[in-house]
Every structure is written in C-alpha cells, then in structure tokens.
1. With distance in nm of label points 7 Å out along Cα→Cβ at positions 24 and 152 coming out at 3.3, pick the structure among P, Q it was computed from.
2. Which of P, Q yields -14000 for helix-only ellipticity at 222 nm (-39500 (n - 2.57) for each DSSP H run of 4 or more, over all residues; to 500), as computed?
3. Matching task: 1.00 is the computed value of FRET efficiency 1/(1 + (r/R0)^6) of positions 96 and 120 (r between Cβ atoms, R0 = 25 Å, to 0.05). Pick the structure from P, Q.
4. Compute distance in nm of label points 7 Å out along Cα→Cβ at positions 48 and 80 for each of P, Q and report the one that scores greatest.
5. For structures P, Q, calculate distance in nm of label points 7 Å out along Cα→Cβ at positions 104 and 224 and state which one comes out highest.
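Readers should treat all values here as calculations from the given coordinates under stated rules, not as data from a laboratory. Bear in mind that the values here come from a model prediction, so they are computed numbers and not experimental data. Cβ atoms are built from the backbone, for glycine too; each structure is taken alone.
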Structure P
Amino acid sequence: MTALSVNVNKVALLRNTRDVGYPSVLAAARACIDAGAHGITVHPRPDQRHIRPADVFDLAEMLAGERGIEYNIEGNPFAGRRGTYPGFLALVRKTCPTQCTLVPDTLAQSTSDHGWDIAKDSKRLRPLLEELQGLGIRVSLFVDPVLDMIKRAKDLGADRVELYTEPYASAFAHRKNLAAVFARYKRAAALARKIGLGVNAGHDLNLDNLPKFMAIPGILEVSIGHALVADALWMGWHRTVRAYLAAIKSK
C-alpha cells in the first residue's frame, strides 16, 4: 500500500502572515490524520519562511500519541544554526521522526528543485546517514530519476530514495515528452526496488497527475503539500485528503 504523507508547510506559510497563530499547523495535521492520511511531513528551513522549530516539536509531541502515523522531517542536513533556528540536524536529533528525508536545498531556492549529486556529496552524507539510522530513524535521499544516483544511494546506505517528481508533473501538465519522462521514473523505481531501496515520491504531484504516476509499481509513500493544501481551500480537509487517498488507490 502507498502511504500519503501530507506536507503542512503551506499552512504554516499562511499562518506566518499574521501574528495570531491561525491557521493552526497542529489542527491541520489533526484534520489530515482524521481523514485517513498516513503521515505528516514538514520541511523546516533556516529562514523559517513556513515551518518553525516550535512546529517541529509540537508535531513530534502530537504524533507520538498517534499509532501508525509517520512523521517525516525533510531538509538539508548541512543547514546550520541561524538566529532562532537551531540547525536541521539539531531538530531531527531532538525529535527522532519516523523518517528523515535529506534534501539538497538552499536558502536561495523557493522550493526544492533537484536531487543530490551523491558522487560529490557522499563523503559528507555517509556519517550523517549512519548517525540518523543509529537513532532509529529511516533515512531517505531526495534524488532525480537517474539510475547512477539510485545505485549510489544504495551504496551510501540509504533506506529509501524519494524521487523528485516535478519533471514528471511538468511533462504531464504540458503533455510534452510525457511517455519518455514517465519511463525514466518507472526505470528508476524498478532499479531501486531491485537493489533493495524503498521508493518514495514527491513534488508537484496533484489529483490530476497522481493516478498515472501510481501505475509505477512499489511506490511506498507520496509526500504532497502545495497542491493538497490548495485543494483544501475549496474542498475542505476531509474531502481533499480522501480524494488523494482515492487517487493513490486508483492504480
């Protein structure tokens, strides 16, 4: 079964435009769980543009009492202390989420836009993977659907890879080279499964493009935030989450 992990970053982004604590990130996460979501994802960046350290801790406390609900914290492991931001790894060490997805984003990026160059970063990444796994945290690496990167992720000791799906979403939206792009993801996922890596996916997946993507066998988790939160503005949390769960099961 493919799990749906809802990224609540955009709820925090809206909240941060007013100093009144509303809408509540915790309430949004609760609504998603009550509607059937399997997990909650956050991506706490050093500039605190959306998720703040307090959110990370509050969600960890709330989800600790939720049986079977996974907590996924994603971000750049090399993002250090900045003001009241204690550093990405400091947050992860203190909360010990179910999964930590390592993403090579920078402050200059409005959102994640590429996977790791593991050939370049393996020496820096390896001890971090070992440390996180030693804490009982499942580690996923954010990667492009490139076969060499999949192999290197396995050699590095990752538990899973998360396929960066914006190129697929763009090809689907514009109907440009969709067959070829989709085939790349299918091959990447097949190789990952063959060599013993779990496969997650995320970025710009939505109700339109998700059913086709789910034709790829063995996707363990999809992490969806922007589109799901946008849909919830019109449909409400419960109906939206149920729609995404139905899209996942449409394969």
Structure Q
Amino acid sequence: MGEPLRERWIAEAAAGKSFAEVGGLWGTVNEQVTVAARAGATSTTMIDVAPEDQQEGGNLWERFRERAESLGVLDTNFVRGNIDDRETVERVGPYDVVSCSGVLYHCPDPLRTLRNLRAITNETLILGTASMPETVTTVAGEVAVEPGSALLVPALTHSQRAILGSWLFELGEVQALGVNYPLEGGWDLGDYSAWWWFFTRDYVAALLELVGFEVLNVVSYWEGRATLYLARAVGEPGAREA
C-alpha cells in the first residue's frame, strides 16, 4: 500500500489544476508528473536539485524526459533548483497542487522545507516521507520514542543507529547514508543525500499544520517505514513573507 494511493490522490487533486512535483527524479519510474498530466492537469512542472550533467546512473533529467515522452506527456516544464533555497521558491511561483515524496527526511531543516512547499502550494500538497512507529524492535534491540517525536540521525547513539539500520534492512536492502551505510566526509548541512531524520507520523503532521496546512488524511505503509499525507493549504503562506 502507498504508491497506488499516492497516484490516486494526485490524479483526483490534479485534474484541471496546475501541478508541480518536487524531488521526483530519483528512481525516475516513481515520478508523479505523468500521473498528473494523464489525469488532466492544466500544466505540469518537475522541480529537482539533480545536476543536468549527472552521469552516474545516467542523466536523471534525460531519463525523465524519455519516460514522459513514452507515456505521451510532451509539454512538462523543467526547473533545476533546491526547494530549500528562497531563489527557487521565487522562481517557480505557486501551483494548485504539489507533490513531494522521498525528500523531507533528507533535508537538514525540515521546517524550512515545508514552509517553502507551502509557499508554492495554492491548494493541495501530497507529501510522502520515510517515517517510524513509536516503537521499533529488531534482533538488535528496541528504540522507543514518544508520539509526535523525531530522531535526528547525527545525534543517534550507536545502539539506536544499529537498531534502526537493521529495521530498514528487514524489508529489503535500504542504503541509508549515515544510518546503515558510511557517510563519507561526515555530516554537512549542504548534503541532501544523507538520511537526516526519523519522523513519527504525528511529528510531520504537526509541522504541516504549523506552516499552514490542514492535514486531511494520513496513511502509513511499508510496515510503518513510510507515510503519506494529504494536506490542504489554509490561510496565507508565511514563507512568502519571510
């Protein structure tokens, strides 16, 4: 569960609306721009920080273009930029519907990231992120947190890191840089490949409400390792005034 639901939420929300996806290039086949376009979005935009000349694993922008064309989506806009940068927010402007999955836990300052997502969202945000239940138990031991908590990975104890790393491995080999895979060069606030956070469901919901969203639906999947949020923009986005 999870991926089909995300596609359904996007298809329902994007029909007749402008749509943008933030950070959808990694993996290529998980992108949601083509889902929105085929559902009748009036315009679609891919926003991603991936370099245009990336060679390792192939050029992600080119792979996305090829995939979109193969699905009959020919007029998508392409914006290279970091959603955490004010310049990117001002450059891309607002969209009716925004999707962002697999990004938030890679961001050193998730509140800033969500404020900027609010700044570009007029109506609906579909957010997907890695998450954790309040209790994680593996053969390596147990990690327990209070509801509404989050764990900052650089601050994890050796025991917590071992338990959470093995927990990710249980459903397949998940290479989480800084958790169960070495992080070359140490922690750098400009590094968006590192796994910075383990969020509980309620923690992210609270952040969404704090930045100006009403959370309409929350669904966890992958046995608690990921969560989807359907949120509606309310009030004025404070990030535009910052």
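1. Details: P: 4.5; Q: 3.3.
Structure Q accounts for this read-out.
2. Of the structures listed, the value fits P.
3. Value 1.00 for FRET efficiency 1/(1 + (r/R0)^6) of positions 96 and 120 (r between Cβ atoms, R0 = 25 Å, to 0.05) corresponds to Q out of P, Q.
4. On the way: P: 2.0; Q: 1.2.
Checked P, Q; max of distance in nm of label points 7 Å out along Cα→Cβ at positions 48 and 80 sits with P.
5. Going through P, Q one by one, distance in nm of label points 7 Å out along Cα→Cβ at positions 104 and 224 is largest in P.
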